[in-house]
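Peer 1: Got some structures for you, see below.
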Structure I
Amino acid sequence: MSDGISFYRYAAVVKNLRGVIYYRGGREDRLRWLLSKFKYRSLGVTPSSANLMPKRKVLVELAYPVHAVEEAVRLFSEVIPLEAAETLCLASAYISPVMLIGELDEFKPAVIRTVKTSMNLDEKAWKLHMRIADYTTLDFYAWSTKNALEALTNDKRLVEALHEREERAADDERRYWRLRSDEGRTFLAYLDPLRIVYEAGLRDEFFRIGEDAAAVLGLVAALII
């Protein structure tokens, strides 16, 4: 686990970060392709995947900004793989989309909506939609974290909040009008950590963590690379 991070360093990383990579080995060609798209902005690497990554200036190993994030990872890892739990929590805490090189199934309990495409994206389209996914996660953050804190107070409010969050995600899909289709491969998924809290019966545990639990409960966009 991480030793933490100073606030000034955390702020600098958040400002420059464009995604948190989910990678568990293999598919080296996709990893190389992704890294080639970033020269001046950073991509986050989770502590559990740092040993799988090449040395690149654009890669930043992420630390747990507060202890609540570490606690949330521990709780979520009872439901999804540790690596996925860590990626989901740190992507929310650093207000950044997930760049997923692997299987979306490993995040299945958090998936609330998906966007499909039948297009073969060129480099320009990829870069555009990487930026849009970043905006999706950023624009959701303030509302979805506040919404999650309210939801932790009781079960009825939690169910209501889940519906509200799915409606917001459905509305957000319009951002991807250039490539969205009814068929094809899954290009993007909306991940809701609060869905895991509900399905796994973890509301009381997260409520006890306190307000900092909200850091990991933002709605997060995940691009399937």
Structure II
Amino acid sequence: MSTPLDVDPAAFPILQSLEMPKPFIARRWLQCKPEAWFRDSPVDDRDRALLDAQDAPWVHYAKTSYLRKVYHVKQGEGFKTTNWTVENDDACKKMVAEAGGQLVGFGCDISNPAQWKSMKVNVNITAKNTSFDWGFLSTVPSKVRIFRGPVYTCQYHPWDAMILRDCYANTGGMMEVDSISSRYWDILVMKMCEDYDYPWVVVAVKDAGPYKPENHRACFCC
């Protein structure tokens, strides 16, 4: 959901009092003060392009587009799925960090990580203006960074942000649309203390270049 660049950050409390949509406020806050989320982590041109991206015309930006689940396999075990719900949020962050993701501003202990054979993070996209209703864009933990939100966004539940790079179409209907399946996509999701079962909501999707099938095995894990 695109946000106008002329919104003064000082106006955010006013926007909240006027009940402006939280995704609008959260994304604009992140655009204006990325250092509050990124801290000492660099903000590169690709990050900035995602933060400033126009809406993808085929994405329905609402609570029905959200971070959905993690597929994972430990060494010596079978395939499992963990839904990225409010209750599983800390466990999912820890899994992703153990498998190569980056946590910024969190105190998660991964000094004794589990031995993950493979893992995939799936974002549920509700579609519009296209031939399918919904689908997954997927990526691997090494392409994921999760940023702890500054305390002034919410004293009790800071508005965290997550960037998932090089996501690709991973369900039938979406894979049949060449303009989507032939591309990688960068995704920004944010957690804004809403009372959703799935708390991470999609707020930006940006074309990240041509999809390279040779980089992926014919299985769920990459």
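Peer 1: So FRET efficiency 1/(1 + (r/R0)^6) of positions 156 and 172 (r between Cβ atoms, R0 = 30 Å, to 0.05), computed for just one structure, reads 0.15; which one of I, II is that?
Peer 2: Structure II accounts for this read-out.
Peer 1: If you don't mind, another one. Hey, mean count of other Cβ atoms within 10 Å over residues 44-51 derived from one of I, II reads 18.4; which structure? It would help to have the intermediate numbers written out before the result.
Peer 2: Numbers: I: 18.4; II: 14.5.
Attributed to the structure labelled I.
Peer 1: Identify the structure, out of I, II, from whose coordinates relative contact order in percent (Cα under 8 Å, 6 or more apart) was calculated to give 22.
Peer 2: It must be structure II, since only it matches.
Peer 1: Still on this structure, please answer the following. Tell me which of I, II gives 125 when you compute volume of the Cα convex hull per residue in Å³, for residues 100-203 alone.
Peer 2: Checking each candidate, the match is II.
Peer 1: Also: When FRET efficiency 1/(1 + (r/R0)^6) of positions 132 and 148 (r between Cβ atoms, R0 = 30 Å, to 0.05) is calculated, the result is 0.85; to which of the structures I, II does this value belong?
Peer 2: So the calculation was done on I.
Peer 1: Now, a different point. Match the computed value 3.1 of distance in nm of label points 7 Å out along Cα→Cβ at positions 28 and 68 to one of the structures I, II, and report its label.
Peer 2: II
Peer 1: As an exercise: FRET efficiency 1/(1 + (r/R0)^6) of positions 36 and 60 (r between Cβ atoms, R0 = 25 Å, to 0.05), calculated from one structure in I, II, equals 0.90. Which structure is it? Provide the component values of the computation, followed by the final result.
Peer 2: Numbers: I: 0.90; II: 0.30.
Label of the originating structure: I.
Peer 1: Out of I, II, which one gives -14500 for helix-only ellipticity at 222 nm (-39500 (n - 2.57) for each DSSP H run of 4 or more, over all residues; to 500) as computed from the coordinates?
Peer 2: I
Bear in mind that the values in this text are calculations on the coordinates, not laboratory data. Note that the coordinates shown come from a computational prediction; the quantities given were computed from them, not determined experimentally. Cβ atoms are built from the backbone, for glycine too; each structure is taken alone.
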